[in-house]
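Below are structures written as structure tokens.
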Structure 1
Amino acid sequence: MTHAKPRPVAAVLGATGCVGRAVCTALRRDGYEVLGIARRARPDVTGHAFHALDVATADPAALAALLGSARADVVVNATGGWALTEEDMHLAHVQLVHRLLAATAPMPRRPRIVQVGTIHEYGFVPEGLSIDENVTPDPVTSYARTKYAGSEAVLTATRAGEAEGVVLRAVNVCGPYTTEASFLGAVVAKLAAASAEEGLDLTVADARRDYIDVRDLADAVVRAARAPVVGQVINIGRGEALPIRELVRMLVSASGFPRHAVRERSAQVESKGGGWTRADITLARRVLGWRPVVGLDRAMADMWATARAGRPAVHDRPVG
């Protein structure tokens, strides 16, 4: 008698957020059993097992027991956020990672860790530069510094033989369920609340940024979970820097809001990422066999649809 090979198991921290949702969907599609972990459940996040836990304050032994009972092969850390206090960012981006590492290090069946970091860990870079993994990190903002500290903790533990980790440094994301704490998410909220008669004032910085659909990022996470890469940093983006104004106009078009009713005002760059980001994704192509396939027009349309309808617009990532 032959027995079916058990499906691999992935635990996703931050499973109810924008990135976590997409990662859970991508992992399930790739054949994983998924255990979503977040501070609280959401009624619109279904399709996999879920456990409510604040990992940042959890006892590492309790987390180890949870991961062990689930027989987790992979743990994806998709937690974090922008609109947080300094203390909150330390908890979410640093302390949580240390608790995860303390939990997994003594496990007899140690899971692989995929840490979703950020391109902003490199700090501000000169306009025109494609950011590859050889750029020395120089994080400037509290968000970037704490995310970098979390990523470094994973890499340090891996070098010490106490973890099996890989770090993905992702550019800004768009697409389904983008948080209102992000610039484009805030624009969605303003468009939803505006009327064509009164019009809408938008302040847009003269910046150029690399943006990626969250489903493409999720596909990179799935590939990193399986690829024979350990202790590496891999940049994830589209590899192009588009004017923020162009992205806003794509979003306005997707919303159906009259273009003539939008009044744009220029502003200095005051965001967490500086005025320029463009990822060099050569390494991701080589070691993960990954490339972005979701167009930004579709990303904006699905971001608008999920924000307005409160349900998934398009779950699937095109094959290719």
Structure 2
Amino acid sequence: MKILITGATGMVGAAIAKKLALAGEEVTILARSPEKAKTLFTETLDIRKGDVTDKDSLEQAVKGKDIVYHAAGLPEQWFRDPSIFTKTNVDGTRNVLDVSLRSGVKRVVYTSTIDVFQAEAGQKYDESILDPNPKGTYYERSKQEADRIAVEYLNKGLDIVFTHPSGVFGTGPSSSPGTNGFIKDLILGKIPMLLPGGFPVVFSEDCADGHILAAKKAKTGARYILSDTYLSLSDFAKLVSEIRPLKKIPKVMPLGLAKTVSIVGEAVSFVIGKPPLLPKGQLHFMQWQAIPVADKAKTELGWKPLPTKEAVSLTIKNLFPE
């Protein structure tokens, strides 16, 4: 199979690319910086310079491909100019799907997010209910809009399957601040207080497996949550300490204080142009506290994620090689 992967210099896309290349598939990746991409892969890959916001580069990369994994996107929770979310997550997705449809691609695996679903705090949820209401952050709203665009192209006849990861951690490249950054800073003693709330997580290797299984087994239009673990930051810290003992587990910051830090920090960030220590979007997401259910992926795809403790242990070994 001839395969194109967008977002292959990110954690999810890189894991997909490595697994497919090792399986003997003919893999092409689209990268804004081929030089950076070359440092990430020892596997044999065709690296094409391009970007999802550039249709010309997309058309060249998509041509002749059987499957497109669209894993590119901005997971950050803050930009001084929030229109960047629309440009990449919304317009970029439309470009990928439009070119894929016109090029006769057999299947697109679209990396959506759990954020498009509806649930109350503490409630379990599956793939059945999309949230019709705009979510609270630019990132979430951009992913909601991108998801609607994917449905449009599904209705136009493009074979699309949807994957819905949560907070990804594991091996490979990671953005900061991300889950890997949290684990690393926790071990290095750089986190004085934990934020209130928590979030669902998925190991990068498991996430990649879910994408590949969806490409092979899913029915057109199917959605699959790829996360079966929710952790409060306090429980996450305790889990890390079980694997690599911490000097002390930080206390949890009161929610009111966290909100104040977030509001003041973002105000300062807009002036100086640097990301805040605690974006409002990050705090907002951690207060959702709804719990994803991945039974559909396990039953229909045969998805078998590693136990969370084992996955975190592998991540720590990768972050702190001996």
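We did not get these values from a lab; they are worked out from the coordinates using the rules stated. Being a predicted model, the structure only gives us computed values, none of them experimental.
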Of the structures 1, 2, the one that -12000 was derived from, the read-out being helix-only ellipticity at 222 nm (-39500 (n - 2.57) for each DSSP H run of 4 or more, over all residues; to 500): 2
I have 154 for volume of the Cα convex hull per residue in Å³, for residues 28-147 alone, calculated from one of the structures 1, 2. Which structure is it? 1
